[in-house]
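Some structures to go through are shown next.
All of the numbers you see were taken from the coordinates with simple rules; none came from a lab. None of these values were measured; they are calculated from a predicted model. Cβ atoms are built from the backbone, for glycine too; each structure is taken alone.
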Structure P
Amino acid sequence: MNFNEISFRIRYSETDQMGVVYHGNYAQYFEMGRVEWLRQLGTSYKEMEKSGIMLPVISLHIDFKKSAVYDDLITVRTILKKTPSVRIEFDFEIRNEAGEILVTANTVLVFMDMEKKRPVKCPDYLLDKIAAL
């Protein structure tokens with residue numbers, strides 16, 4: 001399975017005065033999706049960082065279709081776009097309870113050696129887990 005879904009309710013603090021989700025919060029929703037995608041794969045950001053690898057975002061593109069509002073139950077679908085190399089790329093869909101697409105997005109992250117501050121290839125243990133999908 002190259003995708004994962006998480007669902008949660010929009011909190012009041014995530015909205016603006018119109019009751020609409022503030023656009024900056026979507027980056028956090030995508031991170032939540034990526035974290036759970038990795039966890040479903042059998043690893044975590046925490047484990048990667050312990051091994052000296054971090055994953056900074058180098059690109060984020062968002063298309064807003066409809067507004068998410070306070071107390072909406074939304075589902076974030078995180079989709080691995082292709083087998084990673086030095087970069088790992090995800091597509092996202094956020095839907096409301098009615099199944100309407102609210103947001104589509106894409107993020108690109110780079111595997112980075114924390115000590116050398118240089119890009120590195122995707123760790124073999126992660127590639128093995130992805131290949132097993």
Structure Q
Amino acid sequence: MSTDQIAARVAITPAAAEIVRKLVAEHGPLLFHQSGGCCDGSSPMCYPRGEFRIGSRDVLLGEIEGTPFYMSGEQFEYWRHTHLTIDVVPGRGGSFSLEIPLGLRFLTRSRLFEDWESQQLAGAPISPNP
């Protein structure tokens with residue numbers, strides 16, 4: 001590990017970042033939320049900021065492209081040891097996420113944290129809903 005690396009809980013692919021920038025240009029500030037629901041409820045959903053109510057148990061994992069990424073607290077308990085990368089693929093999810101009219105859907109790719117990431121994040125506070 002390089003000493004300048006900083007562990008992050010969430011990242012975004014260049015393709016997904018491009019779609020987020022396009023959506024911001026059209027809709028203004030956004031937010032992502034990933035719940036532990038069934039079907040598309042377990043996919044990352046993108047909404048105009050202020051049009052989705054963040055729950056008191058939701059956890060702020062970080063920001064991607066200047067957009068906050070929240071996860072339900074219950075889902076976070078299962079995924080707390082994983083790094084999430086938000087990607088975009090062709091297809092239609094069954095949700096109200098903003099990318100759907102573009103014929104795309106966001107998805108989460110995950111991997112277990114490397115040891116150095118786990119060590120860094122062990123002392124990092126989890127950001128509950130502000």
Structure R
Amino acid sequence: MQALKMAEVFSALSDDSSLELFKIIAASNGATSDVLRSKMTLTRKQYYSRLYRLSRCGLIKRRDNSYVLTAFGKVLFDAQATIEMALSNFWRIKVADTLDAADGVPAEEQKKLLETLINDQEIKSILLKRDSVAV
């Protein structure tokens with residue numbers, strides 16, 4: 001079996017419908033194809049094409065008569081949730097970049113501002129980890 005490439009995984013999740021299907025499968029934890037199709041506004045071909053790509057990349061699998069996330073799919077679902085949280089905090093994160101570029105603001109002050117600015121612990125942890133590596 002050929003090694004999976006990151007671009008293939010991103011491609012499988014690259015459109016809104018594929019991402020929505022992936023999220024529905026994650027939330028349902030074992031929905032049948034009929035249930036999944038009823039929640040989507042896709043043609044039969046569009047639906048099965050997206051399902052095939054998600055399956056081929058190892059994000060989902062068919063168990064009994066339903067679709068579930070694979071272990072790899074669970075990891076990517078968690079990462080996708082982190083990315084969505086980062087998107088919802090985009091402007092706060094941009095402020096963190098501005099602080100980082102500012103001359104004369106001590107690192108400790110930058111850290112305090114970041115602690116106040118970002119509410120999500122995971123995003124905050126990522127940014128603080130990045131800052132500690134840069135220092």
log10 I(q)/I(0) by the Debye sum over Cα atoms at q = 0.14, 0.22 Å⁻¹, for residues 7-78 alone, calculated, reads -0.42, -1.01; among P, Q, R the input was structure Q
Consider the structures P, Q, R: one of them gives 45, 29, 22 for Cα extents along the principal axes in Å as calculated from the coordinates. Say which. P
For distance in nm of label points 7 Å out along Cα→Cβ at positions 23 and 87, the calculated result is 1.7, so let me know which of P, Q, R that is. Q
